[in-house]
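Student: Next up: some structures, all given as structure tokens.
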Structure I
Amino acid sequence: MNYVRMFFKDKKILVGATILLTMVFVAIFARYIAPYSPHYMGFTPLESPSFKHILGTTATGQDVFSRVIWGTRMSLAVGLLVGLFTTVISVILALISGYFGGIVDNVISLFINVFLVIPPLPLMIVLAAYMPSRGMWTIILVITVTGWAWGARTLRPQIMSLKNRDFVKASIIVGESSFHTIFIDILPHTLGLIVANFFGTAMYAVISEAGLEFIGLGNVNDISWGTILYWAENDQAMFFGLWSWLLVPGILIALLGTSMALMNFAVDEIINPKLKGEKNG
């Protein structure tokens, strides 16, 4: 309960959550917020920003503002889904490795270390380039495959430490099942670290998705902030003076990443109050 009070009092979380919830609202109600269909190509191509087209139009006559609004859905979905999938994989492997130890721990640790050694960006580019199909779920798969290992690496020592605590040993001695010990006695004490891992990987996913889409390794017909940047670069937006076509999606990506980073930092401080004390000192 104390953690809950600290959660809602923390200014970082309030700012981060406000940004995130605003974007969730925009994503859900994009149909009603966007003034035009993101696919409609009946406007004059490469119009400058005006009252009718706040961010101008694309080279194919589409309203940029409407595409930015609709692009919120995919960019946000990729971030949240990758955060969820990578966190689940990390937690499962860390729990199995940290709790059972022995050869199981050695094998899983080797597996984790292999993925940590491989640079994630080149691996993402190679995987995305050679995937048989391209689209949102391909991007999610590629980022998940390259992004789960760090969370498992940081969570595993925590599980190993908790396993040696008296209350966990007592649970094992009285004959509680491994399932009960892991999910009832150990897992609740790692929730803060798990939440921090979720926001960290979600932020990583948002930036990675935009990067992969920007260099054309996604489905360029999808509508996300990354594909908007791809078409802005491809159609030479800056040459025609349409700076807003490039600038606004970039700012929104930065804002979404910032909101997740703020919540990540706040969760870290709640878990480890010494961090706040060190900063104040």
Structure II
Amino acid sequence: MKTFLLLFLPLFACFSWISCKAEEHVISRGETCLQIAIDHDLTMDQLQRLNPGVDLEMMIVGDILIIPDEGVSFDDFIARRYAEVLQVTESSCNITVDGSALCFLHTENISDSPLFDVRVTVKVQGENNAYAQSSADIPLMQILPGEKLPMAVTVPGNFDTVKSVTTRVENLSVSDKLQSSFRIPESFYTVKNSFPPDRISGTSTIEFTAEGITAYSGKKVNVLAAAYDAENSLIGVRSLYTDFYPRIDITVYSNGWPIESIELRLEAY
């Protein structure tokens, strides 16, 4: 059995891919984390998000906490930091029959380190001034350096047409060292795609090789299927989390346009 060893690190450590402009607060005698949070207009949850991996109840004199630069709000500060390692690109939304907005986007890792546990919020405003937002977890929990990960977010509402779309990265974690990836190598499986005449959907049949069966039998498998049209625009996303089987079928549906191609990413846990 393979062992996955990941070292997760705070986002705001001074790595080569991130600027170190955050204010550092050194704990002094008599201070509490609650008072530090209050003094900087932060909640304890926000202070914890700024210092992932730190036990705020166990801080001692001389320990260091990261806090926003003077005059910068928590939301702006953390969004700026996230933007240094992750970009949300190519977002587009369609109105569904119930008035919700189905939005497709890509998240691109622009850093040199793997990113994990990425959460993105999509905000949609309609021409009728309807406004709503929704958050979604990326189906695959890791985004490798230089990789774009497709994502679909449904924003419930009563929209007529879409006037504007904004996205915001709400959370992510960083691993400085990745000795074994969750990603299943493509050499461990084969894929056959089939489509109905209208190509509004597509089914990918995944069959693992003998080597793949030996390596991943007994594990959980996460499959992400992304459908693209003839212009290579993202038009459908489907994820499937399942027990391992030598053969796995996954069907992805488009937003109404014919599917030209399907891309798959597989991970095992």
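Student: Work out the source of 24.0 here, i.e. which of I, II gives that when mean count of other Cβ atoms within 10 Å over residues 63-70 is computed.
Tutor: Computing mean count of other Cβ atoms within 10 Å over residues 63-70 on every structure in I, II gives 24.0 only for I.
Student: Still on this structure, I have one more. Comparing mean count of other Cβ atoms within 10 Å over residues 167-174 across I, II, which is largest?
Tutor: Comparing I, II, the top value of mean count of other Cβ atoms within 10 Å over residues 167-174 belongs to II.
Student: Okay, moving on. When log10 I(q)/I(0) by the Debye sum over Cα atoms at q = 0.15, 0.17, 0.25, 0.31 Å⁻¹, for residues 183-222 alone is calculated, the result is -0.45, -0.54, -0.84, -1.07; to which of the structures I, II does this value belong?
Tutor: II
Student: When FRET efficiency 1/(1 + (r/R0)^6) of positions 23 and 95 (r between Cβ atoms, R0 = 30 Å, to 0.05) is computed for each of I, II, which one produces 0.10?
Tutor: Label of the source structure: II.
Student: Tell me which of I, II gives -3000 when you compute helix-only ellipticity at 222 nm (-39500 (n - 2.57) for each DSSP H run of 4 or more, over all residues; to 500).
Tutor: II
Student: Kindly point out which one of I, II the value 13.4 was derived from, the read-out being mean count of other Cβ atoms within 10 Å over residues 111-118.
Tutor: I
Student: From I, II, which structure was relative contact order in percent (Cα under 8 Å, 6 or more apart) = 25 calculated on?
Tutor: Among I, II, the structure yielding 25 for relative contact order in percent (Cα under 8 Å, 6 or more apart) is I.
Since every read-out is calculated from the coordinates, none of them should be taken as a lab result. Predicted model only: the values in this text are computed from it and were never measured. Cβ atoms are built from the backbone, for glycine too; each structure is taken alone.
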